[in-house]
Structure P
Amino acid sequence: MPAIVGFVISPRTSRRNLMPPIAVFFDIDGVLLDSFPAWLAVMNAASTHFGSPPISREAFHTAFGQSSKSDAALFYPGHTTIEVDEFFKAHFHEHTALVIATPGAKSVLDGLDQRGVPMAVMTSMHSAIARPLLEAFGLIPHALIASDDVEDLMPAPDMIFRGCEVLGLVPWDVLVVGHSKFDQQAAAAAGSPFAGFGSASGNFTIANLSDILSIIDGTHD
């Protein structure tokens, strides 16, 4: 597969999606990887570093996936987004052993690549964290859209538009695969079809990542 690349932002569009999709954009957490335990660990390491109170699993669950700016305001008052981001970038690698790949994640990306299907991965992580994490699991999409590549994170559609710009796509041809209402809202705002993984619903609801291949092949029920 090609190396992971970065992007420039594209204008927003309101056109409707067309089916079947010819490209796939994945969210990372809750879809390709489970990094919640690793992020909880690094967040609490940051709490110790900044002299802030410990963060409970329950408190972090409600905030998981938000921006570093929001993390700084909620968990590390008095410290800047830059300070928080720099700590995360310097220390996340110490907790990567806690990250688990979703079963079938690599095989579905390989299957899409073999079919010549363009794919991107979207994440609220900084690219300096997300890129080596994906590479460690052998998950190499054609494009990575990270928090430092866009102005607004999901549920804004910026990440979808940005991926479309670099891959030469239009949003209504892209199947967005996510697990949360924020992923679904971003897809709807972009005009992209949505595949809900796990408990999320959408144009498609999938229980296994391998279902993505059947959607692309036109054989999904």
Structure Q
Amino acid sequence: MPGLKPIILKAFVGIYSDDFNNHIETGIPIDININGSNNSVIINGSNKNISYRINVSNNTNISIGNNVLTNMNPNLEISADDNSAISIGDNTTFVNKCRIYAGAGSKISIGRNCMFSTDILVACNPVIAGITSCDNSILVNDYVWIGWGASLQQGCNINKGCIVAAQTVVENEVPSNSLVAGDPSKIIRSNVTWHRNNMEYDINAVPAEYRTILNT
């Protein structure tokens, strides 16, 4: 909307709505810059150990589930350009310096029970998507472990149970229960599984829906 001044909310908790059809609901402190109209931001839960720095433009939709945590620097940076959407499922965790950027018209979906390490970039650039003819979206399915310094880019589709090694660049589909590494990513090993407790050696500790390895 031409001439619309940015709306800035600092450490905001609660419900906000305005005449420009912007609607914010959060039980967690957020810093948000609203640079347009018709934006929806819904952050579930009430965990005070995480905060968000959010930028939205026009016609965006951001949805964050319950129990989404960080365990070091409490800030998660999220930016959504015009007509984009970002969703993060329940129980997904981030460590430090993680950035999520949805370019115009793009969609980023992160599933439940994922584990993101530090310094990770999740970025969907519609210009590159158009040049490469890949999907203008990023999909991270449930129970995926993303290692330090990884970059998830447009066209990325990581299926459940995967491990993405440190500094890997992913811009294609990764089959379930795969370990990928490199730039661009390549499958290093198949039929892998993982657990948040890296000293856990009992395969039954991993929910059956997230593993292909049978009990032995």
Structure R
Amino acid sequence: MAHFIDIKSNWDLVINLLTRAYKLTKMYLTRRDWLQILENALAYIIVLAMLAYGVGKLVQFKHAQHVSTPVSELSGMQLMWAFYGYSRPFVLTLGVLEIIGGLLVLVKRYRLIGCLLVSTILINVILQDIFYNVNIGALRAAILYQITIFIIFILNKQIVIGVWKKLIQANVNHDDLKKKLYILLVSIMLFVLLRIVEYYITIRW
């Protein structure tokens, strides 16, 4: 009986502390503050994951290039591991980009830029995990992190919408038809010239 009373007393104490904490947070924190807290917590998940991925690249594919099995006999995951293990500088570059993306997400001012960078990495990871039948846990983690980034974008929807409108905003051109045709003609001529330069740089030389 005494043990039951002690449990009930401890439970009442916990409820009392939670109630007081709720009243204090309600007094000092606004809805905007709670949204910022949520965004920060989600961002920290991305930061931790990207730093872990980036640092992990130092050892992740270190011996993956030593594959003696014929390509036709490799599983999708083994083939992808061999591909990444072939070039250590490439893997380290990916790791650096992941670390940079994570650090950008950490800083509120650069968070959305970091989310864009991390999204390009994660979407690539998700597609590779799907098409190369990589471990399902890795796929779920990448999808979870990408959903987390989408939530951060939603929490900053006004900024995202504003930037999107700016990007697709059409420049109103009041030039007459003759000038528009002249600009189009010069553009085509410049395009042809650049294609010739491209040909000599990439093929002829």
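Data for the structure
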item: Comparison of P, Q, R - label where relative contact order in percent (Cα under 8 Å, 6 or more apart) is highest; result: P
item: Answer label among P, Q, R for the case where Cα extents along the principal axes in Å, calculated from the coordinates, equals 92, 63, 24; result: R
item: Identity of the structure behind -27500 (criterion: helix-only ellipticity at 222 nm (-39500 (n - 2.57) for each DSSP H run of 4 or more, over all residues; to 500), calculated), options P, Q, R; result: R
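Any read-out appearing in this document is the output of simple, stated calculations on the displayed coordinates, not a laboratory observation. Here the structure is a predicted model, which means the values were calculated and not measured.
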